[in-house]
Every structure is written in structure tokens, then in C-alpha cells.
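Nothing in this text is a laboratory measurement; each read-out follows from the coordinates by a stated rule. All values derive from a computational prediction rather than experimental measurement.
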Structure P
Amino acid sequence: MEQEDFGEIKESEVFEAVRSGEVIESYPEDEPYPSCLIYGRTFEGRPLHVVCAYAKDEKTAIIITAYQPDPDRWIDFVGRKT
């Protein structure tokens, strides 16, 4: 998150994006836990993608990675361009 192409991503921004976000891709077969891609915006409107997994037994969300999506690779940040 510190070496992000569009600028450093702070932990608080990840939290904001997840709270306001929506699941745009789901990876139920991921191991050791199912994961998903969440698209959300920070309070300041910065678009972020956050990949996270959910450890059901521990009731814990695990942030795998977070990045600001490249508008040249995404349609409205939710659909991949071909």
C-alpha cells in the first residue's frame, strides 16, 4: 500500500472503502479462506479495490491487498476492460 502507483493508501482509507463498498468479484474456492474483491470509495471519494478473505471460524476479515484501480483497466472501477 505504501508503493501504490496512485499514491500511498492509508489503513483508514481501506476501512472506509470496505465499509462503503460492494463485492464485485467472489472467489469462493480460494484457500485457506474464500475471498472477494470489494470496490468502495474513501470519504474523500478515492476509489479503492480491496481483496479480503473471511475466516468464518474466527469471525475475522483478513485484508489481502488494497489498490487504487487503474481507470484504463476498469469500466467504472467495477468491470474489467478486455
Structure Q
Amino acid sequence: MQVSVKLYATLRKFAPAGNAIGEAFNVNLENGILSELIKKLGIPEDQTRIILINGTRTSNMEEELKPNDLIVIFPPIGGG
């Protein structure tokens, strides 16, 4: 199963080389579970603050993904 992913800010280092800012890239998954995607990308779970699946925010790491879903992931953001 294939999904599309967009990574922002400090998570961009987990995107494929040459991937432009804001550009989605495809990932093939066996089980289609959000936690599997995060693990496959090599992103530590504590670095995934905001996750959107097709524009809807989720915090359920066991959320089932469907083919062609768009997953957008933002890290924790500091500032003040």
C-alpha cells in the first residue's frame, strides 16, 4: 500500500534527498498503520507533535491508513 507524506521543519531530514520543501513523497507500507509509517521513516515518536491524515488531525498512532492517504507531520515547535 502506498501513502504520500509531507514533513516539515526539523523532520525534513527524514525525507528523501532532493525532496523540495512542502513536496510530498511516496512511502510503501505493509500494514498501513500510522506507527509503522513513523517507524519506517526513522522518526522518533516524541518528535511527531502534529499529524494530519487527509487534513484531519490525529494523535492515534494505531490509526489505519488507506492507499493514497496524505500524511503531514510537524515536530514540536519551541519559541516564545
Structure R
Amino acid sequence: MKDLQSKHWIVAKGIAFGGLAVAAAVLVLLESTSVRTAALLMLLVWAACRFYYFLFYVLERYVDPRLRYAGILALVRTIIAKR
């Protein structure tokens, strides 16, 4: 698959992902309107963002500069191929 290079479509894709995240959070909170659910949802979002940062920045910058990949599946393929 070819990399997305259009700035317009990259921004549109980011906005779409943000909209999906907000919609999912709203739907979860409508299902269970409690402080506990809201806190767990915030913790989930924070942890997922930190994990994403770890996979796509920390590994490349601090562990191995050769670890460059397009996504999580590409990372898994690289790890399997090294074994």
C-alpha cells in the first residue's frame, strides 16, 4: 500500500480519527454515566496515547534507530522476521 502524502487527506484522516474517538467516548459514557467509567475511560485514552508514543518515537530514538515502521503490524512482522 502506498503511503498517504496529501496534506489535505492526512489532516482529514486525523480529524476522522479524533471524531471516532470522541463519538466512542460519548457512547460509552451514555451507556454508563458514572465517575468511575469516566475515570477509567480517561486512563485508557492516556495509556493508549503513551503506548503509541512509545512504539513510534521512543523505540526509534532511544532503543534502535533502525526500528522504523509504518504501523503496529509492520513492527510485529519485523520482530517475527528477526526471530
- request: Supply the structure label, taken from P, Q, R, corresponding to log10 I(q)/I(0) by the Debye sum over Cα atoms at q = 0.14, 0.23, 0.27 Å⁻¹ with the calculated value -0.46, -1.13, -1.36.
  value: P
- prompt: Can you say which of P, Q, R returns 1.21 when Cα Rg over 2.2 N^0.38 Å, for residues 20-59 alone is computed?
  reply: Q
